[in-house]
Structure P
Amino acid sequence: MGTTKLQLYKRAITLCEQTPISALTDNVESRKRCDDHYDDVLLWLMEQGFWRSAMRTVEITQNTGVAPAFSFEYAHDEPSDFIRKHVISLSEFLHPPLDEQSGGNGYLMEGGYIWANATPVYMRYVSNDASYGYDLTKWTEGMAAAAAFELAGRVAPFLTGSGTKAEELKDKAIERAGRAATFDVLQQTTQTVREGRWTGARFGSSRSNYRRV
C-alpha cells in the first residue's frame with residue numbers, strides 16, 4: 001500500500017508506452033511533462049472521493065474579525081487545506097450534522113468562510129495537507145492507479161502525439177477513481193463518531209492560528 005512520486009511518474013510514463021525514468025532528476029521530456037501536471041493531478045484525485053487517508057476533523061472557532069453582513073451570526077475560516085466537505089456539526093462527535101439540526105439551513109460556505117448561528121463548529125473534510133491527502137505513502141493501490149492513469153492522460157498528447165490515447169487514459173482514470181472511492185467508503189464506519197480523545201486541530205481568529213490540541 002502507498003506509493004511515491006517517482007513510482008507515480010514511472011506508472012504514468014509506462015502507460016504512455018514510453019521508457020520510464022529512473023529518478024526525479026532525469027533530464028528527459030517525460031519527467032518534465034509529469035512535473036508540469038503533478039500538482040493538478042493530486043488536486044484532481046482529492047476531489048474524487050472521501051479518502052480515508054485524506055480525511056481530517058477540526059474544531060473551528062469564530063473569526064471575530066469578520067462581521068456577518070446578514071443572516072448568520074458567526075464567521076469561521078475555512079481550513080487552508082480544505083478540499084471537500086464531508087460533514088459539519090456543532091458536536092465534536094460530528095452527530096447530528098448541522099444540516100439536520102437546522103432543517104438544511106444551519107450554515108453557508110461562501111467566500112472562504114463557514115457562516116453559522118453557533119460557534120465553534122466541527123468539520124470533517126478531505127485535506128490536501130502533507131500529512132493527510134498529499135501523503136502518498138498512505139494511499140491505497142486504487143488511489144495510486146487512478147492518479148497514474150490521470151497523469152498519463154495529461155502527458156500523453158506530448159509523449160505520444162495521440163489525443164485518442166489521452167482520452168482513453170483519462171476515462172480509465174475516472175473509472176479507477178470511482179472504484180477506489182467506493183472501496184474506501186466501504187472501509188469506514190456508518191457513523192462519523194470518532195473514538196478516543198479529541199485529536200482535531202483548532203482554528204483561532206485567523207488561519208495562522210491553526211494548531212493541534
Structure Q
Amino acid sequence: MDPAAVFGSRRLKGKMLAVLQAARSEHGEGEVSGPVMKASELRTALAESLGEEVPSKELFPLMQIADPDSEGVITLPRFLEVVKMRRIQAETERRQRQLLAAYMALGGNTDKDASVKSDTLMQIVSDFVGAGASKEAMQAVVKHKMKSVQEIIAMGGALDSDEEEEIRDTSKLEFEQLEVFGRALKEWGSSRRETGTAEDDIDEDGVSAAILR
C-alpha cells in the first residue's frame with residue numbers, strides 16, 4: 001500500500017489530535033506542526049506499507065529516526081524516510097541471503113570462512129551471460145586483492161614471488177571475493193543496458209541469480 005496513504009489513514013485528527021495538543025501543553029511543550037501519527041503505530045504502518053513485518057530487533061533504530069526526540073508522534077516526511085530506509089535494508093538482506101545460498105551451492109559454509117572453487121562459477125556465469133562478463137568480473141576480484149596488497153605495501157610491508165602468485169590465483173574465492181565478483185557482474189550488466197548492447201538481463205543479484213538459476 002502507498003506509504004502516504006497509510007500515513008493518511010493513521011493521521012491524528014479531531015478529538016485525538018486535540019487530546020495530544022492538550023497533553024503537550026500541560027507538559028510545557030509546543031503544539032505539533034503538520035500532520036502526525038502516533039509513534040506507537042510505526043510497526044503496523046510499516047507492515048501495511050511494505051507488505052511484511054519488521055523484526056523487533058530492527059524496529060528500534062527505525063523508531064529513533066522516525067521520532068528522534070521521543071515526542072510520541074511521527075511526521076509524514078520522517079515516516080516516508082523510514083519506509084525508504086527499511087526497503088533498502090530489506091533488499092540488502094535479501095541479496096545477502098541469496099549470495100550466501102550461492103556461496104553454499106559452490107561448496108562454502110555458513111561461517112563464510114571456506115574458499116570455493118571458481119571453475120564451476122565461471123562456467124555457470126559464462127553460460128548465463130557470456131565469457132566476457134565472467135572474465136571482467138574475475139578481473140575485478142584480482143584488482144580487489146591487489147588493492148589489499150597495495151595497502152600492505154604502503155604500510156611498509158613486502159611480498160615475495162610466491163605471495164604475488166597467490167594473489168593472482170583465482171582458482172578459489174573467499175566469500176568476500178564472491179561478493180566482489182557479483183558486484184562486478186551487476187555493473188557489467190548495467191553498463192551493457194545503458195549502451196543498448198545487453199543480450200541478457202542481469203538483475204541486482206548478479207552472480208547469485210546465475211548460480212541459483
Structure R
Amino acid sequence: MTTSDVIPIQLDITSADQVALAAVRCADVNILINNAGIGAPTAFIASPDLHDVKASMDTNYFGTINMCRAFAPVLKRNGGGALVNMLSVASWSTQAFIAGYSASKMAELALTRGVRIELRSQGTLVVGLYAGFVDTDMTKNLAVPKVRPEEIAAALISGLLAGAEDILADERSREVATKLVKEYKLREAINQKAWDDSPYAKQ
C-alpha cells in the first residue's frame with residue numbers, strides 16, 4: 001500500500017449521519033480503529049458546569065457506539081476482521097480531576113466488552129487497546145512520562161497478529177491492568193455463555 005491508496009475522509013463520530021456515510025464510503029474496511037477522543041479536566045462537582053463531561057461522553061462513548069454499530073455489518077461482509085477501541089488506564093480507575101473523562105472511558109470499556117460478546121459469532125476480533133499518557137496534542141500540556149504514538153501502533157500490530165483481545169501497549173497499562181484483566185477473564189466466559197444461550201443471539 002502507498003499513500004495514494006489512502007483516502008482520507010472528514011468524520012465527526014458524534015454525527016450519526018456522517019458515520020453512516022463513512023460506512024458506505026469505506027465498504028472495504030476489515031480493520032476499524034476507534035481512536036477519536038477528547039480529554040478535559042472534568043470534575044463532577046468542582047467543574048463550573050457539565051459541558052466537558054457531556055462532551056467526553058458524547059465523543060468517547062456515544063461516538064464510538066455510532067462507529068461500532070455502523071461498521072459491524074461492514075466487517076461481517078468482509079470476513080469478520082477486527083474492531084479496535086482505544087481505551088486508557090482511566091478505564092479502570094477514577095481520579096477526581098478527570099472524573100468525567102474516566103467515566104467516558106469506563107463506559108467505552110463496557111461497550112468494548114459488550115460488542116465483543118455480540119460480534120464473536122461473526123468472527124470479528126474486538127480489541128481493547130490500553131495505554132497511559134501518550135505523547136499527543138491531548139497531553140501536550142502535561143509534564144508527565146509519555147509513550148510515543150509509534151510505540152502504541154507497534155503494540156497494536158503485534159497484538160492483532162497474535163489475535164489478542166486486550167492489548168496493554170505500555171508499561172503503565174501493564175502495571176495497572178495485570179490483576180484486573182485476569183479477574184475479568186474469569187467472568188467473561190460466563191457472560192459469553194449467557195449471551196449465546198439467550199434469544200438475542202438467535203435473531
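Tabulated data for the structure shown
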read-out: Structure from which 1, 6, 12, 12, 11, 10, 9, 9, 8, 6, 6, 4, 3, 1, 0, 0 was derived, P(r) over Cα pairs in 5 Å bins from 0, in percent, options P, Q, R; value: Q
read-out: For helix-only ellipticity at 222 nm (-39500 (n - 2.57) for each DSSP H run of 4 or more, over all residues; to 500) computed as -21500, the structure of P, Q, R it came from; value: Q
read-out: If distance in nm of label points 7 Å out along Cα→Cβ at positions 70 and 118 is computed and equals 5.1, the structure in P, Q, R; value: Q
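No lab work stands behind these numbers, since they all come straight from the coordinates. Computed from a predicted model, the values in this text were never measured in an experiment. Cβ atoms are built from the backbone, for glycine too; each structure is taken alone.
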